[in-house]
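I've put the structures underneath this note.
What follows is calculated from the coordinates using simple rules that are stated; it is not laboratory data. In this text, all values refer to a predicted model and were calculated from it rather than measured experimentally. Cβ atoms are built from the backbone, for glycine too; each structure is taken alone.
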Structure I
Amino acid sequence: MKSSEISTHLSKFRIGIAGAGGLGSNCAVALARSGVGTIVICDFDVVEEDNLTRQYFFINQIGMMKTEALSENIARINPKSVVITHNRKIISEDVPEIFGGCHVIVEAFDRAEMKEMLIYSVMNSMPGIPLIVGSGLSGWGDSNHIRCRKIDDTFYVCGDECTEAGAYLPPLAPRVGMVANMQANVVLEILMKMA
């Protein structure tokens, strides 16, 4: 299949991304570059200077809502990708409303309790919708342990599944980017099998 045919196929789909930080911003950009038609992004945070070490934002965007800054960046990359933003913290009850109509959902949260909430909400409120989560991406090196594991037909985990962020093991651009792009790659793999 030629690049233009791939873009045409991907343009039919809608992807949800929960979180617009390191994983979410980089995954969204990879999907937009690939030709995904609609990207739904939900986050409540603003761009801060220390985000620039691993998130797809620029210094002149400090202080902007992450969703708005990311929408602006995607428009510069692929103006054909429609970006729908929700500037709020996701709670379980809102998941079907925010991500309704999405063909695949990408989890891109920092905190374990938010990850758990999204997994539970998608599996219970939106059965059959593929969910791709990130787990274990902090620090540096040890690239060979980053992988994608298919749990079942609709649930995937990308990362090394053990490296937890901490004061002495922060998330840095290379490993965050690897996992974000791995998540985007799984999205494409799923979408390319859809009619």
Structure II
Amino acid sequence: MSPSARIDADRPAPAPRPLAPRANEIVDAARRLLEQEGPDALTMRRVGDELSMKAPSLYKHFAGKAAIELVLIEEALVELGGALRAAVDGLAPARAVGPLLTTYRRMGVEHPNLYRLATVGQLRRDELVEGLEDWAGEPFLLVMGEPYLAQVVWSAAHGMVTLELDGRYPPDSDLDRTWAEAAAAFTAALG
């Protein structure tokens, strides 16, 4: 990609798995619990309580908690991929690194429990909507132009978000500056 090229990030997300209206309500309730109270609150009983349903009734719509989590992971990937695409669309790669990292950080920090569900632990790739994982991560490739460099930038961004969420940076750290330094280093890597 030439330095003057502009990123075209308009490719739509893969079609989501179709859900019945009641299944969507279940996913919405599960997401509220996850976002507000964390992963320990995400149980079939608690989701049922949120909807004034008995937990066994949820199994008419989902095989179990893992099936609900899978839909939540897909929602997270669609939202993250869409936000990253909007942040870099129309920019030259060297101008897109900062917005890419800023948006990635914002999405992780604003939705820490959903972020962790989607990015920590084993990913059941074979169960995801086909092409969704690649689509969500493609903005890193569009910006960096090389797959391994894109993986390095994503890995650094993920690590930095995780450290921030876990409060692992020293208390006097200027995290905005840390992220700006990362953006400057990765912009320089574009040559």
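At-a-glance table
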read-out	value
Highest-scoring label, criterion being distance in nm of label points 7 Å out along Cα→Cβ at positions 51 and 83, among I, II	II
Structure from which 10.6 was derived, mean projected area of the Cα convex hull in nm², options I, II	I
Relative contact order in percent (Cα under 8 Å, 6 or more apart) - highest-scoring structure of I, II	II
Label whose coordinates, when helix-only ellipticity at 222 nm (-39500 (n - 2.57) for each DSSP H run of 4 or more, over all residues; to 500) is calculated, return -11500 (choices I, II)	I
